[in-house]
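Bear in mind that the values in this text are calculations on the coordinates, not laboratory data. Computed from a predicted structure; not experimentally measured. Cβ atoms are built from the backbone, for glycine too; each structure is taken alone.
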Structure I
Amino acid sequence: MKADSPGAIVNITSHQARRPVPGCAPYATAKAAVEGLTRALAVEYGPRGIRVNAVAPGSIATERYTSLLAAQEPHTAQAVEAGMRALHPLGRTGLPEEVAAAVTHLLSTEAAYITGVTLPVDGGRTILGHDPEPLQTTNT
């Protein structure tokens, strides 16, 4: 690609960049850095016609996720699924195809005037803000 050729980059981040969960500090920090990099590259390369955006998936029913559920006892898998539904206003985990559709859109000419954004593809998990683990409080 020539330096003045238009183009598009889509980085993959996570809902945890904005709403980390306990025990995931390194992951959440790295994903927040990807979001900062996305904005910085949009500013840096925008004058060359290169758009840079990010997609922040929430809980997605990937092969790893479905394998994890399949390895559980049925009642445990059902409890995990119920917990995941409760974390999302849309009431379900997302599909890989839904993340791919968002990426495809941001790479397309239909998104020609979008740059520097992080698009949540998370079924509303980020805005709902439920923590998957109850907060532990101590009375002092």
Structure II
Amino acid sequence: MRITVETSVAAPINQVWRAYTTPSDIMQWNAASNDWHTTRATVDLREGGAFSSRMEAKDGSIGFDFAGTYTKIDEHKRIEYAFGDRKAEVEFVPGPKGIVVRITFDSEATHSVEQQQGGWQAILDNFARYVEARKKTS
């Protein structure tokens, strides 16, 4: 099953793209809730390049690497990647309130569709808040 989440980011595409693809930025926004964080991130932003984000509970009780390989990069427009036997596409589309960031991904069997959609949406909402807050200070 495919799941889609999206948000609108009130910022120019170059700022949205940079925040989505820069490890130091990813570490600031990549968490579904306040009790989780990303402790390290790597990005080799090219087709065939690898990415990895180490996501951990802040209490140290659990963590995992969200990692994969980029399969298509269309700068400022689209990122496609594979992670395990799953795939995802990230679209960056100009909209009336800024850039619409839309992620469509393959679901997995461990968690419910609602849990997966909720978690990915929460991360994307954090991303939008992070970019918009940075825009105000830069």
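Supply the structure label, taken from I, II, corresponding to percent of Cα pairs over 19 Å apart with the calculated value 59. Please report the intermediate quantities before stating the final value.
Working: I: 59; II: 50.
Only one of I, II returns 59 for percent of Cα pairs over 19 Å apart, namely I.
Which structure, out of I, II, was distance in nm of label points 7 Å out along Cα→Cβ at positions 62 and 110 calculated from, if the result is 0.8? Walk me through the numbers on the way to the answer.
Values: I: 2.5; II: 0.8.
Of the structures listed, the value fits II.
A value of 2.1 was computed for distance in nm of label points 7 Å out along Cα→Cβ at positions 6 and 86; which of I, II is the source structure?
Numbers: I: 4.8; II: 2.1.
Source structure: II.
Suppose helix-only ellipticity at 222 nm (-39500 (n - 2.57) for each DSSP H run of 4 or more, over all residues; to 500) works out to -9500; of I, II, which structure was it derived from?
Working: I: -12500; II: -9500.
Value -9500 for helix-only ellipticity at 222 nm (-39500 (n - 2.57) for each DSSP H run of 4 or more, over all residues; to 500) corresponds to II out of I, II.
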